[in-house]
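Each reported figure results from applying straightforward, stated rules to the coordinates on display, with no laboratory input. Just so it is clear, the structure is predicted and the values come from calculations on it, not from any experiment. Cβ atoms are built from the backbone, for glycine too; each structure is taken alone.
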Structure 1
Amino acid sequence: MEEHRRDQEEKAKVALLVTSDIRTPETDDSGRLAMQLLEEAGHKVMTYMILKNDAEQIKEALRRLLADKAINVIITSGGTGISQKDVTVDAVCSFIDKHVEGFGEFFRRLSQEQVGEAAIISRATAGVAGNKLIFCLPGSRNAMSLGLRKAILPILGHMLWEVNR
């Protein structure tokens, strides 16, 4: 356990990508919360954008973010369900080299305590594309809070260290 704690000081340069057909910067409570939690933890949000639920638009944004050397973590908010409009996970997975299955499993276990059996329809996921970490979280404020506080921030420094060694 001590080996994993030594790397927690690694700080992320984050791109926050919100997918929604209705949110704006003024109404995006999840995005504002994510920026607040990340910055309180010492990480820097380099980019924040809201995109429509359009797979090609999401993929184009991901191409740009993955090419940006200033960013080492991408967090998406929204598009993790099973409706026809939920295309974020599919778009992200087309770029992932290594899937981090434990993230989705862990997030769903934590979510089950809050939302019960509805947790099983979340496709929250994480992976590595090149040398960047990508996390896909549901779009609700509660999911963002849970995902960041319990699943991402406690291990993010170590994950960054691992992906870059």
Structure 2
Amino acid sequence: MRDTPVIEGATDASGLRVGLVVSAYHRAVTGGLCDGALAALRGAGARGAAPGEPGSVTLIEVPGAFEIPLAARRAAESGAFDAVVCLGCIVRGETPHFDYLASAVAHAIATASQATGVPMTFGVLTTNSLDEAAARAGDGPSNKGREAALAAVQLANVLDSLPGAPRTGA
């Protein structure tokens, strides 16, 4: 196996244009996810360039989790982003609404990423309570926004490293 070539995604965001699609609903939680994602991207070399420039990060706010996939797809189709990080929070309630919403959002983000060829990561929390959500949006390495941002950077770099596959947004 040691002779097998390996293509790995670097955690270098310095040349990437990243869109963060963030739900405003449950802002106390999604704000923490966004902070974690921004900290991870800065740590990976992203800088405060103008939107659309290499190394830039653009925040795209939407009303709720259901609106994330459409905004993410439109951002990807624009050609202005090399990766899109989707951040939101869906908390289980007393009705089946949670199940429909969580499934619809997850499937739509996956479909949008596959259709556009732009990496999109799922940083949408699906929890039983706001306390569970808050625990996943706090400071530190277990922040799910941080994890989603780093995964987006790694996948964008993997795709860029594949033979014959130029960066989609370039």
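Look at mean count of other Cβ atoms within 10 Å over residues 22-29 for each of 1, 2: the largest one is in 2.
Which structure, out of 1, 2, was Rg/Rh (Cα atoms, Kirkwood Rh) calculated from, if the result is 0.99?
Going label by label, the one that fits is 2.
Suppose mean count of other Cβ atoms within 10 Å over residues 30-37 works out to 23.8; of 1, 2, which structure was it derived from? Present the calculation step by step, with values, prior to reporting the outcome.
On the way: 1: 19.0; 2: 23.8.
So the calculation was done on 2.
Have a look at 1, 2 and say which one yields -13500 for helix-only ellipticity at 222 nm (-39500 (n - 2.57) for each DSSP H run of 4 or more, over all residues; to 500), as calculated. For helix-only ellipticity at 222 nm (-39500 (n - 2.57) for each DSSP H run of 4 or more, over all residues; to 500), the value -13500 is produced by structure 2. Where does the value 13.9 come from, among 1, 2, when mean count of other Cβ atoms within 10 Å over residues 94-101 is the thing being computed? The value was obtained from structure 1.
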